[in-house]
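What follows is a set of structures for review.
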Structure I
Amino acid sequence: MMSAVNDTKFKLAVFLLTGIPGQEDVHLWISVPFCLIYVISIVGNSVILFIIKTDPSLHEPMYIFLSMLAVTDLGLSISTMPTILGIYLFNSREISLDSCFAQLFFIHALSFIESSVLLFMAFDRFIAICNPLRYASILTLPRIAKMGLALLLRGVVLAFPLPFLLKRFQYCRANVLSHSYCLHQEVMKMACSDITVNSIYGLFIIVSTVGLDSLLILLSYVMILKTVLSITSHAECLRALSTCISHICAVLVFYMPVIGLSLIHRFGNSSSHLLQILLGYVYLLVPPLMNPIVYSMKSKHLRARIIKVFIK
């Protein structure tokens, strides 16, 4: 009898991913913009990486951090798009327990890494504007390499316990996830065990990454604004602020959806299901799509090199 119960629980541990409820008849048409987003994200970030690697004049701290951001965005696209396109193109909704845990590990680890990269990019702008004479001596290549290793370790270490915290559960409730990919805060709700530890740890890593990083970024821009407003030349003031526009756009595109999604999953039980789905897509798909476009438009040197590559 006990064996039969365990077998039932094991069968229920195959999760079903969700597209857009009520729109199953047009899923094939909905797949078209997702395919375009996937192609543009992969090509855009790959081009950014290729240009920065092959152009020695771009081997500067700002562009090195941009290459880190491009690698992270590529990872997020590759981690999420296969299951999303599988649903809309082939109606392939099933995902095994281990595959789901592996996907959520990469999604969360890469999200934490992207948050760290955006923080380092804010630090880069802070040094460039507030202490320009020491910029080259502070952001040396060895120091940037150590910062890159630190953000990688931070993301992996914080996300590493998540699959193991979920693997200890038995899943005997509804197995239909509300997204086209796996997230820790949603999968843990499928468990028929006490999820207090998971909830506390999930809140801890969100506060210690997204919460702390966004606060430090805000503080850095307060200091930048204070320095810029002390510049007497209006033209110099605008020029200094213009160097921050790309980063501010990247910060808003990343942090607003991730904070909103975290709040909805924890406190917004009465919120619209469609809102959760759309916000989830914005959280994972828009940053990899928009970051190469925004930085290419704002950086004249990068834009010129991209045009030269495509003309050739």
Structure II
Amino acid sequence: MSISFFIKNLRTDENISVEKILEIGRTLSQYNLDESDEHIEEFLSEELGNFDCILVGEEEKSARGFEISYDKNTKFYQIRLYTPCSIGDWETAFDFIENLSCFLENNNIIDEDGAEYTLQNIKTYPYIENIEFGIKTLTDHFDETQMEIYKVFGIYRPVAFNKKMIEDMNNSENPAKLFSDIITNIQYIDAYTANQNFYKNDNEEIFGVYTLTESVRTILPFKPSVEYENSDIVKNEDIKFWRLVLVIINGNPDDENSYEMLGEIDYTKFIENLSKDKYSFIDGEYIVIEPLTKEEINKIFKLSGELI
């Protein structure tokens, strides 16, 4: 679900670049490409209308960000916010809409239902009600299905809501603020989010793999499953088992040659042998694991019964 706002380009026929969009936004960052990507300069110089959309937001404030696109035929810019998103997402989007409206010299802002706004009243849009409506859809999801988790995707990492989190939200004095705080805080946790990879063994069985490195604060799923971005590659029912690769540091941490693979272990055994004071849940599915020493990693490796 989402809500969109449209502003027509009355100023020029120019299809402005991604870089110009960020300049207009002033405080905006883009989340399509990593800044270190070799194609970043090419991406920034590309015309906005050549993309379906770009995802933008403001660092330390945005949780899900919002999409910007440009239709070359209608000459309308579209600003699309997810439902639900955070209060910070709405505030950042409002600021951008105001800046874009000034740049285009067009004070007519239209939402997808045809309601018209101006620079002077765009912030009167009932965004809190929109967030609360989104929370209601999450509530209905748990009431109507047997699923235990509902994932909401953020600019850096997904947030897995369970039924208790939603119930706590609905019982709070300000559900929109609590939702915003949860999803925003999780985006900016100072920890590495481990990526999942998939391989086949000699029996043609597909297995999933995560990696945990000595001294690195890491976010991992408590019980792994195929992430949405990999769902077009492999399905949960295709995964035979999950493994965790353990990496230790022998030497200077700044030297990549110091990083050595200790071995790999069964993912479930790792969780079972991980001391409970070394991790905490950040939502209904993911945990943050505090930095483990070489000794602690070796101990877990031995407890898992997979000695080298």
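Bear in mind these aren't lab numbers, they're just calculated from the coordinates by the rules spelled out. On a predicted model such as this, the values are computed, not experimentally measured, just so you know. Cβ atoms are built from the backbone, for glycine too; each structure is taken alone.
Looking at FRET efficiency 1/(1 + (r/R0)^6) of positions 102 and 278 (r between Cβ atoms, R0 = 41 Å, to 0.05), point out which structure of I, II has the largest value.
Values: I: 0.95; II: 0.20.
Once FRET efficiency 1/(1 + (r/R0)^6) of positions 102 and 278 (r between Cβ atoms, R0 = 41 Å, to 0.05) is tallied for I, II, the winner is I.
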State the single structure among I, II that was used to calculate distance in nm of label points 7 Å out along Cα→Cβ at positions 22 and 238, giving 3.4. II
Output the label of whichever structure in I, II has the greatest value of distance in nm of label points 7 Å out along Cα→Cβ at positions 182 and 222. I
Top of I, II by mean count of other Cβ atoms within 10 Å over residues 86-93, largest first: II
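Given a value of 0.25 for FRET efficiency 1/(1 + (r/R0)^6) of positions 46 and 198 (r between Cβ atoms, R0 = 30 Å, to 0.05), point me to the structure among I, II it was derived from. Working shown, then result.
Values: I: 0.25; II: 0.45.
Matching structure: I.
Who wins on mean projected area of the Cα convex hull in nm², for residues 126-165 alone among I, II, i.e. which is largest?
Values: I: 3.5; II: 3.2.
The maximum falls on structure I.
In terms of FRET efficiency 1/(1 + (r/R0)^6) of positions 134 and 246 (r between Cβ atoms, R0 = 35 Å, to 0.05), which of structures I, II is highest?
I
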Matching task: 26 is the computed value of relative contact order in percent (Cα under 8 Å, 6 or more apart). Pick the structure from I, II. I
Have a look at I, II and say which one yields 1.10 for Cα Rg over 2.2 N^0.38 Å, as calculated. I
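Out of I, II, which structure matches -25500 when helix-only ellipticity at 222 nm (-39500 (n - 2.57) for each DSSP H run of 4 or more, over all residues; to 500) is calculated?
Numbers: I: -25500; II: -8500.
Traced to structure I.
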